[in-house]
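In what follows, structures are represented as structure tokens.
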Structure I
Amino acid sequence: MEDIPQPTEVAPAAPIPARPSKAATVTKLLSRNRGATLTEIMEAPHWQPHSARSFLSGIRKKQELLKETRRTGETSYRLAH
């Protein structure tokens with residue numbers, strides 16, 4: 001009789017950690033003390049300008065969003081804590 005190879009036990013693969021959503025990434029930027037400029041908001045999740053402004057509009061409806069002007073003349077947005 002032939003020897004039948006026994007199946008080897010394979011360790012279960014470690015779960016792949018979930019990538020944070022684009023909204024979570026931008027919310028984290030807005031939570032910083034210095035906030036984030038529109039350019040920073042666009043670059044983090046690779047959004048177009050209209051998408052970044054739309055996200056800010058949605059945040060305004062849900063939470064208090066502070067708008068400040070930096071010394072460089074750029075507008076910075078941040079969440080009120």
Structure II
Amino acid sequence: MRLPIDPRADLARRAWVACPVCDDARLCAACADHRNCGEHWRYLISNDGPVVHLQCPRCAYMWSLDTRPGVTRSGDSAR
């Protein structure tokens with residue numbers, strides 16, 4: 001089952017990271033050079049501090065990505 005694009009998705013809020021499901025940018029020269037490609041971007045749905053919530057416009061997969069792994073935010077308890 002393919003998810004619909006989240007209603008909060010906005011073309012003005014995008015991120016350039018690899019989709020963990022479809023990996024559509026794997027053969028793109030611009031993406032390989034870590035440049036902002038006009039074709040292989042993800043919707044930035046929301047964020048919770050350094051954790052961003054993304055959706056791929058190609059396969060509609062939604063996931064969260066911690067942009068500062070290993071950094072504990074104030075107020076968070078150590079696990």
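Observations, loosely collected:
- When mean projected area of the Cα convex hull in nm² is computed for each of I, II, the largest belongs to: I
- Looking across I, II, the calculation of distance in nm of label points 7 Å out along Cα→Cβ at positions 13 and 61 that yields 2.2 traces back to II.
- Looking across I, II, the calculation of helix-only ellipticity at 222 nm (-39500 (n - 2.57) for each DSSP H run of 4 or more, over all residues; to 500) that yields -500 traces back to II.
- Structure (I, II) behind the derived value 0.95 of FRET efficiency 1/(1 + (r/R0)^6) of positions 5 and 37 (r between Cβ atoms, R0 = 30 Å, to 0.05): II
- Each of I, II could give mean count of other Cβ atoms within 10 Å over residues 53-60, but the derived value 18.6 comes from II.
Any read-out appearing in this document is the output of simple, stated calculations on the displayed coordinates, not a laboratory observation. What you are looking at is a predicted structure, and each value in this text was computed from that prediction instead of being measured. Cβ atoms are built from the backbone, for glycine too; each structure is taken alone.
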